[in-house]
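Next up, some structures in structure tokens.
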Structure P
Amino acid sequence: MTTAQRLVASGLALAAGSIVVLAVLVVLDLTREDDLHRAAIAAQEVKDHLETLRLELNEVRNAARLAANFMLSQECQEFLARFGRLPTRKDVAANPPGIIDRLTQKKVITVLLGPDEERQWQRRFDQLLKGR
């Protein structure tokens, strides 16, 4: 083989080696980019799920507000008062009439009980009233 042929062969070998190295680098870069895309997609899915949860939570909050608003409405308070529930509104008559005035004339003392005392009084209450 002549010197020129050897030089050409060396150049081709060097070019082939460079092509192989570049191909490996491209594959590694594509793999890294694929991993980044998968991570970005996973993050977007989490974000979408969180947004769905936020919207559902807002729906539950709105439903709770509507329920509380209804429970405090005059219509609902009048309905509950028919069954002996004390109304929270002053424009709804209590059942029985005058019960709120009688209750506000009494002095109520709040007592904080420990767990053992609470159980003792609960048992006493159950003995006296639940057996009826």
Structure Q
Amino acid sequence: MHNSLITGPICVELAGSRYPAAGWDDFVVTILGWWCDALACVTTKPVLFELMDCPHVFRIHPQEQNLAVVYLDHERERARATVRRKQVVSAVELAARSVLDECQRREWHDREIERLSERLARLAEMNEG
């Protein structure tokens, strides 16, 4: 058993820069779970990729096979890019698998870690084919 308030580096590379910053440290298990859920919904409506208790957010809009990603800091647009949907999904899946692998390596188990695993599996199922 482990308390899943696990922190680690998490950021988004967008238009050649990393946001909110390279080496940003946050609650990766919780946030990656949110992002898996958000990606499952982005096919029909805009969604937010949020970080924990901070003014940084990524607003993502579906555009056919692409996603328009806008990085907002204190509600002000700081960067924008159009990205292939598969690239975003692959990056989130890779990050979530990496975190889950590290939790397993350290023999950390709790409900939040299980939820991330379930959310990742749902996202992977939706994106097969």
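Here are a few things to note about the model shown:
- Which entry (P, Q) yields the derived value 21.5 for mean count of other Cβ atoms within 10 Å over residues 31-38: Q
- Read-out distance in nm of label points 7 Å out along Cα→Cβ at positions 15 and 95, computed value 1.8, structure in P, Q: Q
- Structure (P, Q) behind the derived value 14.4, 42 of Rg and Dmax of the Cα atoms in Å: Q
- Test item: helix-only ellipticity at 222 nm (-39500 (n - 2.57) for each DSSP H run of 4 or more, over all residues; to 500) calculated as -25500, pick one of P, Q: P
- A value of 0.00 for FRET efficiency 1/(1 + (r/R0)^6) of positions 39 and 87 (r between Cβ atoms, R0 = 25 Å, to 0.05), calculated from one of P, Q, originates in structure P.
- For 1.00 (FRET efficiency 1/(1 + (r/R0)^6) of positions 7 and 55 (r between Cβ atoms, R0 = 41 Å, to 0.05), calculated) the corresponding structure among P, Q: Q
- At a computed 17.1 (mean count of other Cβ atoms within 10 Å over residues 23-30), which of P, Q: Q
- Computing distance in nm of label points 7 Å out along Cα→Cβ at positions 71 and 111 across structures P, Q gives 2.9 for structure P.
- Given 24 for relative contact order in percent (Cα under 8 Å, 6 or more apart), calculated: source structure among P, Q: Q
Read-outs throughout are calculated quantities, based only on the coordinates presented, and are distinct from any laboratory measurement. Small disclaimer: the values here were computed from a predicted structure and weren't measured. Cβ atoms are built from the backbone, for glycine too; each structure is taken alone.
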